[in-house]
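Peer 1: Structures are listed in the sections that come next.
Values quoted throughout were computed directly from the atomic coordinates according to the rules given, and no laboratory measurement underlies them. All figures in this text were calculated on a predicted structure; none of them were measured in a lab. Cβ atoms are built from the backbone, for glycine too; each structure is taken alone.
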Structure 1
Amino acid sequence: MEIKDRTVLITGGGSGIGKGLAEVFYRFGGQVIVTGRKEESLKQMCEKRPGMKYFVMDVTDPDSVRNAAEYIRKEHPQLDCLVNNAGIQKHYDFTSDQLPSLEELSREIDTNLKGLIWMTTAFLPILKQNSPSTIINISSGLSYVPIAQMLVYSATKAAVHSFTMSLRHQLRNSGVRVHELMPPAVETNLDVDRKLPDGSSELSVAGFVDATLAALLADDEEIAIGTAEQLRDGARSNLQQVFARINP
């Protein structure tokens, strides 16, 4: 994948993995537009990086997604890269008498899965006009092996993996390349209560971004970093054994 001089839109770009990826494209001379629900973090990020743009949007709101696509058509019609990064990760205990609310469950599903599909649908016409172009969907090593306490998150990421495989196949002759990026546990604020199984440690954002950059430059379509690669490869050989190991 060509990294230099791209016009890239990154959802959830104000912190964590999204911020790290935004900095990479910015460093390589790209026009970077970051989006998210928290204006203050987006504003602070862009103030430190002249030329980087932001706008507030919510991927779970169809009107917000449609308005964002219209804004990009008018202000950045050269868009040639979409990074679907926005995500929520929660722990739920379905053995408890206090189950999560339907609204809480919907928020996680809508952010991780429906929002990604809506963004892809809304922005694909622009990307097709600017081919060769790129879509990067952020899934997870938990696409292959779920962690039981993150059962909704794991399920949404498995669905993202399935959607991405099918999307890549459908767009194979369109000039739009589709990459899937599977992070391991990364040091972000995605889930401050996360306890890692099997004694594994989180990867720094900088370390993750460096590994991702190398894989993108090598034009890998399915990028699994660190423990995500171990989960993927382990699941392909013995899913139940790997599941038992990370869910003691």
Structure 2
Amino acid sequence: MTDNKAQYVPGHALLAGRTAVVTAAAGAGIGGATARRLLEEGARVLIGDAHARRLRQTRQALADEFGADAVASLVCDVTDEAQVRALFGEVARLHGGPDIVVNNAGLGGTAALVDMSDDQWSRVLDVTLNGTFRCTRAALRAFRDRDRGGVVVNNASVLGWRAQAGQAHYAAAKAGVMALTRCAAVEAAEFGVRVNAVAPSLAMHPHLVKTTSPELLRDLTAREAFGRYAEPWEVANVIVFLASGYSSYLTGETVSVSSQHP
């Protein structure tokens, strides 16, 4: 059987001289992998996250590798408009504003709809959909005011298309992210900004392991054509593509990062 293990792709300076903002970028998930890949491609990066300690640790690790001038951080809970404004104010202060914004913040969980509380529903929607809205709005305002184009990449999910028991709140939020992406793209085209999304199926990271049963993870992995989950950096590779000039004619699209079969 062919070895399906992915080979890490080195950077090619695709984003040299550009500035990126990445939300929920602390730790070892897709956000952290995306920040690293952006740095490897030559971008300056401002990372935000609601978890202050993990954010400091992530920033320090990246600064040690890429240099203190290449990476900055600011605590940002995307459910708080004041903190979102502060994040974009910081990137304006440091670098004059962003060129790339990656909206990675999201919140999952498992609950049957019949037993789901209003708080469970609202919390997932507020982080995953409303947070993406707040940051997309801030990004578009920043891009419009600078009048030099820009890129937004939102993190959606294949559950925005597919059904999975216990995921009504998360699936609804991710479907909303896809719709938000399409509508924002139409509006943003007027001032030369592209807005796209990625839709991962199964990317393994520590938070997923904590919140998902081993049985379900085995089942989901078995559905993947390669017989394995994606590494977070494999999703980050597609985000880099969408942030780069290689996707100059793509906007309003959601790119599935999946090998899952029905």
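Peer 1: When mean count of other Cβ atoms within 10 Å over residues 110-117 is calculated for each of the structures 1, 2, which structure yields the highest value?
Peer 2: Checked 1, 2; max of mean count of other Cβ atoms within 10 Å over residues 110-117 sits with 1.
Peer 1: From 1, 2, which structure was mean count of other Cβ atoms within 10 Å over residues 78-85 = 16.6 calculated on?
Peer 2: Values: 1: 23.4; 2: 16.6.
Answer by label: 2.
Peer 1: Thinking only about distance in nm of label points 7 Å out along Cα→Cβ at positions 6 and 134, which of 1, 2 has the largest value?
Peer 2: 2
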